[in-house]
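Visitor: Next up: the structures, one after another.
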Structure I
Amino acid sequence: MKPYKLSATKAIEQIKKGLLTATELAKSCIEQTEMMENKIHAWSIFNKQEFLMQAKSIDKQITNGTFKGCLYGIPVGIKDIYNTKYFPTEMGSPIWKDFTPGNDSRVVFYIKQEGGIVPGKTVTAEFAVHHPGPTVNPHNFKHTPGTSSSGSAAAVAASMIPVSIGSQTAGSSIRPASYCGIYGYKPTFGLIPRTGVLKTVDVLDHVTTFGRTIEDIELMFDVMRVKGDNFPYVHSILENERKQNKTGPWKIAFVKTHLWEKWEKYAKESIQDYVSKLSKLKDITIEEVELPKEFKLSHKIHKTIYNKALSYYYNEEYNNSKEMLSNVFKSMIEDGMKISKDEYTNALKEQVQLSDLMDSFFSRYDGIITLSTAGSAKKGLDSVDTIDSCLIWTLCGVPSINIPVFTCPKGLPYGAQIVFRKYRDYSLFSFLHQLKKNNLINDVSYDLLTN
């Protein structure tokens, strides 16, 4: 197997055994990127010289015994909303073209500290919202890859890199992961620090990660999650979850949500068949359950919070460079300007109420299974996605992950979404490992040489 096809975890194992070097991995990823990038357009900037220089430095440290870290030269794609010391951070907007902050965001610092390599920046939607960049779906270039974290998802799906980071304020990672057929993970809100990251909505922005295996997702979570003595509650509950390493029994709620009738028939049939397979495992009990009726207001509450925050944080861009903003972004800002302070604060209170209601729901269940998206990716890079449930889980700050388990009649991938209780991220991983043990999820690897 060529090195670029290896997962991060497998590559690390080979590097530790002396069967692979970081430089060999870098050269293989560069070769794959040069073959695929002119078709997929996943990168806003990719610097192979910098990539090789970092890889050679890692190899030198490994050889002389001074290397410290757990990533061993693994390349990580960084969505272009994260500050990077040596690369521009343009946030998908011509307004910020060539802006170089001169520092690394906290998560990029953590990645480098553990011996990860940053070969460049991946394409983001304009200010990580809706207006798409040039990235296409690796499985069919005429279809959308999903908007905001499109470059990060497409680069991993096309095996240019094994892992990448993105963000989610509504469905910006779960959706591209579903459309591109990979794992996309949104952790519990606040577990990964956002210092040095573009801000859109304080109470909704999540740092996310993409990979082709569950092991890689868990690896990146361990690397990036908050560290230090300032988070005693987080550390205690996470470590307790990790030590438990639960293997069952699991009680899972199959939730269709109030959006079920809007979703594709083939997708609804697929998730029902998958749930049936899960229910046959001896340690998993599945119940079809409705969320409390209050969750029908999720999209309205989210829109109020989202648009009001955009009108505040992007007031300067709107007033000084309006002609350089997309129409969809301008309309969201203008809508936010009409939202009163009382409407905004009430929406924040409603968000807290929904979050509490979700936590109560999880007192009866370990997790939720539902569709990630209404179906597979639509044709057209500027196509409008059919409404899905992603923002419900974002609004409530609970961990969720796309698992790439379905293919539509036209051959395009899409996924199911697993959701767990706040701070039960390691229990979620344990559940996923059990699904993998039972061949209900698998590592993914695509040959996408022609399209």
Structure II
Amino acid sequence: MNKVLIADDDEGIRFTLKAFLQKNGFIAIEASGGAEAIVVFERERPAVVLLDLKMPGMNGIETLSRLKMIDPSIPVIIITAYSDIPTAVETTKLGAYDFITKPPDFDHLILTIRRAVERLNLERNARLLNTEVENSLEWTVGRSKQIREIIEQVHHVARCDYSVIIQGETGTGKSTLACLIHNLSDRRNGRFVCVDMGAIPETLVESELFGYEKGAFTGADRKKQGLFESARDGSLLIDELQNMPLHVQSKILRAVDEKRIYPLGSSLATNINVRFIGATNADIRKSVHEKKFREDLFFRLGEVVITIPPLRERSDDIAFFAQKFLAEACQELKQPISDLSEETHSLLKRHAWPGNIRELKNVMRRAALYTKEEKIKPEHIDILIQNLGASPSPSYPTLAQQPFVTIKEAECVAIQRALQATGGNKTKAASLLQIDYKTLLKKIKEYAQ
């Protein structure tokens, strides 16, 4: 970061600038014209370029333009004997960092160079950080085109304090996305609190959200802080938003609008500073239309609505997550990481994945546990998908869809598939079929006759 390119056709100017730069701790490299400057720049990659405007052949304007095509972030300081305002304006439009006339004020010049290096450093660090963040987000939520568009939305919404509603099928990663929004926002040092509306009895929703004073109701023997207060200066995720009782929705709307709540049993308001994120596996607009969710609350909480598409619509993410979950499971089991055959990849992409990412993770973890081969084959995955009760691949019909005459035949095929998937390991096959070992041995003996 201390290398400076001097591009000037005047050898005396280059000599003077080089001596000055070296005295101040910089490494000076030279070019006698524009064409040479381009070659030297690509080879040396300096942190700053000092560029003369009036040079034979490729002039300073053209050289500046070429340099910016190679590296738009490079600071180029124009040094010229011609103090020409229109020229200065033109070079600034082309991306020049500064415009200094000859003979330069050397103290001002060195200060300008140091500031240029500092800005370049900050920009490169910012780009590196952004790249790391992008890679981290992709590793967490996927890398398909649809997810990249959602990641862009996440970046935008994380910069502000807008309320957000995230909707998508169960298992698509709504809570994960909400947590990412919180962690990328200015509230990252505050708490991220999640409440599942479907898991709280309707009679307890208000007390859980708003808290209560001692004696507010029978059994309230002490004061309790609600989730709104727990999430102060942070973010509150209200999951299963569509299950929120209507009488609570009006109080939520008031809390969001006024930024204060009234704990049960208290006439004094408590100020809150919370970012609201809602998540739902239902079409929230349909719930509004059916009068199951207040329209005014939807518009208040849904300042930004992010819809996560199901896994079956993101084939790139199926392959990515399958390999990721398989590698993680193999590491956890302390065994060599298996690979997926091309046929297995095709099977995974054809499957509907009604349980989305959560279902895929379950299948890949079990595949790592039961399969000891170098490659995971379609038959290994097929038996696992069927045992989860999920919809199968068109190429692998369930036992119920096959033309068996008797239950005995269906059981026989299921046992054969389980043994094939586990490499003949009867203990694992029994576990896979969710029956005990003795029962499996008994049936194998029975069907062998």
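Values quoted throughout were computed directly from the atomic coordinates according to the rules given, and no laboratory measurement underlies them. This structure is a prediction, so every number in the text was calculated from the model and none was measured. Cβ atoms are built from the backbone, for glycine too; each structure is taken alone.
Visitor: Could you figure out which one of I, II the value 28.1 for mean count of other Cβ atoms within 10 Å over residues 71-78 was computed from?
Guide: It traces back to I.
Visitor: Compute relative contact order in percent (Cα under 8 Å, 6 or more apart) for each of I, II and report the one that scores greatest.
Guide: When relative contact order in percent (Cα under 8 Å, 6 or more apart) is calculated for I, II, structure I comes out on top.
Visitor: Which structure, out of I, II, was FRET efficiency 1/(1 + (r/R0)^6) of positions 15 and 215 (r between Cβ atoms, R0 = 35 Å, to 0.05) derived from, given a value of 0.00?
Guide: It was calculated from structure II.
Visitor: Can you tell which of I, II yields 60, 40, 28 when Cα extents along the principal axes in Å, for residues 247-430 alone is derived from it?
Guide: Label of the originating structure: I.
Visitor: Tell me which structure, out of I, II, gives -16000 once helix-only ellipticity at 222 nm (-39500 (n - 2.57) for each DSSP H run of 4 or more, over all residues; to 500) is calculated.
Guide: Derived from the structure labelled II.
Visitor: Which of the displayed structures (I, II) returns the greatest value of mean projected area of the Cα convex hull in nm² on calculation?
Guide: Comparing I, II by mean projected area of the Cα convex hull in nm², the maximum is at II.
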